[in-house]
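Structures given as structure tokens follow.
Read-outs: derived from the displayed coordinates by stated rules, not from any lab. Everything numeric here is computed off the predicted structure, so don't read it as measured data. Cβ atoms are built from the backbone, for glycine too; each structure is taken alone.
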Structure P
Amino acid sequence: MLDRDALIARLDVELLVSPARIGVLCVTIESGLEALSEVARRLATLPARDEHLARLDAATFVILCHAPAPAARAVTLTSRARAILRAPARVDGHLVHVGAQTGFATAHAHGPEPTSAGLIGQAQASVNRRLRSVG
């Protein structure tokens with residue numbers, strides 16, 4: 001798993017090489033925070049070989065998608081993320097239910113010269129809109 005700085009460096013390179021193939025999926029954990037190490041382990045199973053998982057902060061993970069159709073890939077990743085997080089995690093002998101919201105942004109939709117900060121920010125804003133709509 002990459003850290004935030006390594007993700008941004010990798011995203012910067014990808015945006016220079018093939019921006020039309022880049023997307024960012026953001027997964028923010030809103031409950032079950034005591035299970036974050038299990039959440040990280042589960043999310044690490046999602047990225048394809050040329051994709052990258054990173055932890056942005058204590059409760060936010062990002063997957064850098066690299067696909068011919070990044071929005072379609074995001075739908076697949078979102079579905080898989082929800083499925084693997086739906087199962088409760090065992091922490092100290094107790095079952096913990098994990099609540100999460102997802103958001104996605106594509107470089108293509110972000111404008112002619114997307115930036116890593118802008119793309120990650122757009123994905124996080126998508127998560128925040130979902131959090132406000134359910135909360």
Structure Q
Amino acid sequence: MTGNIILIGFMGVGKDTIGKIIAHRTTLRFVSTDHEILKKEGEPIHQIIEKKGESYSRQLESDLIQILKKRRNMTLAAGCGCVFSPQNRNILQEMGSVVHLTVEPALLETRFFVVTLLCVVNYFLRNGAGHSP
């Protein structure tokens with residue numbers, strides 16, 4: 001055991017939230033693959049997929065997993081695309097204890113609705129109420 005906790009699951013299940021809680025209550029560092037890719041690429045995964053394609057984003061995730069596999073004492077929130085690759089799944093299992101987070105579909109729907117609503121509100125706050133998205 002390497003002392004790592006690896007959180008996997010569909011987007012919106014709370015990997016980052018739970019990972020931060022674990023890190024706060026332990027001596028483990030928190031790492032999010034989505035956040036690390038955002039820092040490197042300057043844009044979030046969904047924009048990378050739109051602009052450069054899903055295979056490019058999956059390669060970024062695989063490259064990052066290769067780097068992170070050497071780290072110890074961390075809680076890793078692995079973006080949901082990380083587990084699509086059998087090689088990544090094997091590496092994640094070798095890295096530590098893998099925890100698959102799930103949530104009821106109705107709760108996911110509510111979370112996505114709230115996030116979408118917040119995005120629309122933020123758009124109008126930035127651009128004025130006279131503009132439409």
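Determine which structure produced the value -0.97 for log10 I(q)/I(0) by the Debye sum over Cα atoms at q = 0.17 Å⁻¹, calculated from the coordinates; the candidates are P, Q. Of the structures listed, the value fits Q.
Out of P, Q, which structure matches 13.8 when mean count of other Cβ atoms within 10 Å over residues 23-30 is calculated? This value belongs to structure Q. Out of P, Q, which has the highest value for relative contact order in percent (Cα under 8 Å, 6 or more apart)? Structure Q gives the largest value of relative contact order in percent (Cα under 8 Å, 6 or more apart) among P, Q. Looking across P, Q, the calculation of helix-only ellipticity at 222 nm (-39500 (n - 2.57) for each DSSP H run of 4 or more, over all residues; to 500) that yields -14000 traces back to P. State the single structure among P, Q that was used to calculate distance in nm of label points 7 Å out along Cα→Cβ at positions 31 and 63, giving 2.3. Going through each structure in turn, the value belongs to P.
Can you rank P, Q by distance in nm of label points 7 Å out along Cα→Cβ at positions 47 and 87 and just name the one with the largest value? Result for distance in nm of label points 7 Å out along Cα→Cβ at positions 47 and 87 over P, Q: largest is Q.
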